[in-house]
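Before anything else, here is the set of structures, which you'll find just below.
Readers should treat all values here as calculations from the given coordinates under stated rules, not as data from a laboratory. Here the structure is a predicted model, which means the values were calculated and not measured. Cβ atoms are built from the backbone, for glycine too; each structure is taken alone.
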Structure I
């Protein structure tokens, strides 16, 4: 059998709602959420910086790819010639392959020298990219750990919300419909303190000093509401 409804139950209902609101706020504004959002912003900023550096160095990357392709091709041709030189060749063929090898080795040295010069010319920008990559790699474990921590916190928060929601549901079984409607109406109107005990001649909801006549009218009204803040004075 349900407990009989008392106006003081409104205070308990309000406290449960406040606890639920706190937990919901913590889920979106807690310390871990704030830290994770800050890290995510730092990570995105670094990614953007890296993207900008890479765009500025697009000509460098194109030139580097071209040189490295030529280096690989030169090495493959030298390897092929070395295989042929290891077989039985007549004097003319031997001389021809040796000349080809010398040309490809010279080309290889030129390409390697060009690559070194290209890297030297873009050393500062490449260093910026490397530092940015390092910072990104250092942030990744922190992001992962904070995300795991947040998931664990949210799980506990959801359990807490569920507990308070069940208590609220049980409490509401004793509430008359008109009181539930009153509570919901005051909440929708943004009344900060819906119900509170009076403090001598003060409204417990808004703190206004009440006259004896006002206190009498509040006490004898249907829902004992303060005429100034509409909160229920108990």
Structure II
């Protein structure tokens, strides 16, 4: 794999559906007032994130941050690191920007764009200290399983953007997807299970229990965490 090109089928298959919904006036105002501060416009070329943040610091990527609840908490409680969020749904991006502006956050920047394209073109090799993909769409119907973001080519692309020993943290509340994640990651040559081969992890302290997760737990869903290190 080259530094700048994702595999053709990764570019072709979307792991998300744009159920955009209507943005509230406050969320739209966030784009008008705060995008220049927190947003990064996709350009298709590698970014200098140290220049973006105004410092050299470890960089954590969260893919698909939803309404931004977990990303906002993590960035506030971990000021020594910089956080990069990628989300395609505008209302969640707007909501998070309002939360960040309210506390004058300095260590978060956001993309409203497809994560595969951001990884392939905007993030240079060896850039990331950690990547988080929490509760991605499970695409639970068998005919849609190929749309799951956790696939061999995707985790190989992600590995190429990680620093040595960088951490990948996956979480899902859909058991068949957890099993798919485990199988995919155990077979990935660029990753090793941070606990032991074939093992799920206990929920780490840095992953807060979000509103989405609490709703799932009330419905009787389990939650599975997986931790992998870049080899």
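State the single structure among I, II that was used to calculate relative contact order in percent (Cα under 8 Å, 6 or more apart), giving 21. Numbers along the way, then the final one.
Working: I: 29; II: 21.
Checking each candidate, the match is II.
I have -9500 for helix-only ellipticity at 222 nm (-39500 (n - 2.57) for each DSSP H run of 4 or more, over all residues; to 500), calculated from one of the structures I, II. Which structure is it? Before the final figure, lay out the partial values.
Working: I: -26500; II: -9500.
Label of the originating structure: II.
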### Message
Suppose distance in nm of label points 7 Å out along Cα→Cβ at positions 107 and 195 works out to 2.7; of I, II, which structure was it derived from?
### Response
II
### Task
Output the label of whichever structure in I, II has the greatest value of distance in nm of label points 7 Å out along Cα→Cβ at positions 43 and 203.
I
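Thinking of I, II, which structure, once volume of the Cα convex hull per residue in Å³ is computed, gives back 217? Walk me through the numbers on the way to the answer.
On the way: I: 217; II: 128.
Going label by label, the one that fits is I.
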### Task
Given a value of 1.5 for distance in nm of label points 7 Å out along Cα→Cβ at positions 67 and 83, point me to the structure among I, II it was derived from.
II
